[in-house]
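Peer 1: Presented below are the structures under discussion, each in the form of structure tokens.
A short reminder: the numbers here are calculations on the coordinates, not readings from a lab. For clarity, every value in this text was computed on a predicted model and none was experimentally measured. Cβ atoms are built from the backbone, for glycine too; each structure is taken alone.
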Structure I
Amino acid sequence: MPDITIRGARLQYEETGAGPETILFIHGLMLASESWQAQRDYFAQTHRVITYDLRGQGRSEHSKGGLGLDSLAEDAAELLHRLAPDGAHVVGFSMGAFIALRLGARHPALVRSLTLVGVSADAESWRKLPAYAAMIALVTLAGVGPLAPRMMQILFGRTILADPARADVIARWRAVVDALPKSIVRAAAASALRRSVRDELAQITAPVLVIAGEEDQPVPLHHQRAVSAAIPGARIEQVPATGHAVMLEQTEWFNDRLARFIGGLAAKQV
């Protein structure tokens, strides 16, 4: 993967495929750009695809500053200014969807559409903050290992976790989580301390598709419905028997739905 210096931090990115339009995928907490591998392979046949590791995660610089969502949104904007100045279809998962919301509201000229998976526009519930603080403290002391089973429950729905036929999928991503460095706590803390951006949602002018797993634990459905309701013209798709990481649990469905969403926008422009 090549690297690029964005706002003082070295970010690693990958560019694949070719086509008249660009898709930018923004990953969530814990799973860096490798979480978009299936989408990168699929959409590179028809589009220019850009994935990157957020600062503080993956193979990008693990800086101590600039990890708040507002800063990460400015990183994404600068990345698009440099690599896709005419704009891109932006797809975000979880923390990446929180970033994409901010990008769409503050830099509308760079965003052709938004697809938001596991999204919330709200600040983290104060009721959850003590639990997050305890998890961060444990990871700081002992690493991610002791919490890996709980991380799987955060990422995946109960249906896939209970299905022996999907054990290989869980094992693959469990290995990724097990290998996370202790420094991941800095990104986790920044996400947990995010502020609400509900008052900015009306500023989003791009077409928006919200994709919500009905078994999503970290971002319950009511948060995702609220985002869809607050953005003019936005649509929401609820996915049964699916948790937070829809693109990993329902890969073929997700790729097909995203392709139809983006393709429908292109057809309207003809």
Structure II
Amino acid sequence: MTDSPVNATGDHDVRKLDTGVPQTARIWNYLLGGKDNFAADRAVGDQIITTLPQLAENARLSRAYLVRAVRYLAGEAGIRQFLDVGTGLPTADNTHEVAQSVAPDARIVYVDNDPLVLAHARALLVGTPEGATNYVDADVRDPARIIDEASRLLDLDKPVALILMGILGHIESDEEAKSIIDALLDGLAPGSYLAMYDGSDTSEAVTEAVRIWNVSANPKYHLRSPDRIGALFRGLDLVEPGVVSVTRWRPDAGAVTEEIDQYGAVGRKP
């Protein structure tokens, strides 16, 4: 993630937005079929798709996992507060839309510091009259700031769902990634949840696609094995079916369940 020219109120200086340098959030937006991207982002996306043609579909399948996880958390788990770190650019089925479709009184705090994401922050601040949304300009590597800012909207004495979708792949060290998770969860009440996924090193094609990504895009991405992803949930009670390819996590009836190289899980803080 990059230093942001935008603050939490949505004020921004577009001169600091370098459209000639590919950015992760914008490439992912392109793969999801969004319009908030530039030629440099599309060029990298097209190059990656040449190596891994199914990547765009995998992006959509990963998004569908977020939808199912949030629906579970707001429904069966009864969570009414969500902290979505590294949210990316607004697209269809944002966390607040899914959560508030189940529980209109749900409260959501988004966190990111990508310049274009922050320029679109106001699009994520529209929710139900019963609920609330907010946006925090912060880096995932600064969990203390995230928790402090989140506490302005969320009641951290009650359970919160921490959402980390595809963001910890930008942290190369497993130790650092785990310390970020632990620091964030330490600030949340018992009964809180972690829902996350990241890319796995389970195929040569994905490994090559990420190599291309890292040559051109910023920030770089680091694949982990499913076991290493599972280790990030250490200390949490995993919700069935545990750590699996995202397509296998509580799929909807008739949905695609062929494994893809994105693994995730939902875990509850005791």
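Peer 1: Supply the structure label, taken from I, II, corresponding to percent of Cα pairs over 14 Å apart, for residues 199-238 alone with the calculated value 53.
Peer 2: The read-out comes from structure II.
Peer 1: Tell me which structure, out of I, II, gives 15.8 once mean count of other Cβ atoms within 10 Å over residues 47-54 is calculated.
Peer 2: II
Peer 1: Of structures I, II, which gives 1.1 when distance in nm of label points 7 Å out along Cα→Cβ at positions 39 and 79 is computed from the coordinates?
Peer 2: The value was obtained from structure I.
Peer 1: Given that distance in nm of label points 7 Å out along Cα→Cβ at positions 183 and 207, derived from a single structure, equals 3.1, which label among I, II identifies that structure?
Peer 2: Comparing all candidates, it corresponds to II.
Peer 1: Given a value of 2.3 for distance in nm of label points 7 Å out along Cα→Cβ at positions 119 and 255, calculated from one of I, II, which structure does it belong to?
Peer 2: So the calculation was done on I.
Peer 1: I, II: which one has helix-only ellipticity at 222 nm (-39500 (n - 2.57) for each DSSP H run of 4 or more, over all residues; to 500), as calculated, at -10500? Let's see the in-between values first.
Peer 2: Details: I: -12500; II: -10500.
The value was obtained from structure II.
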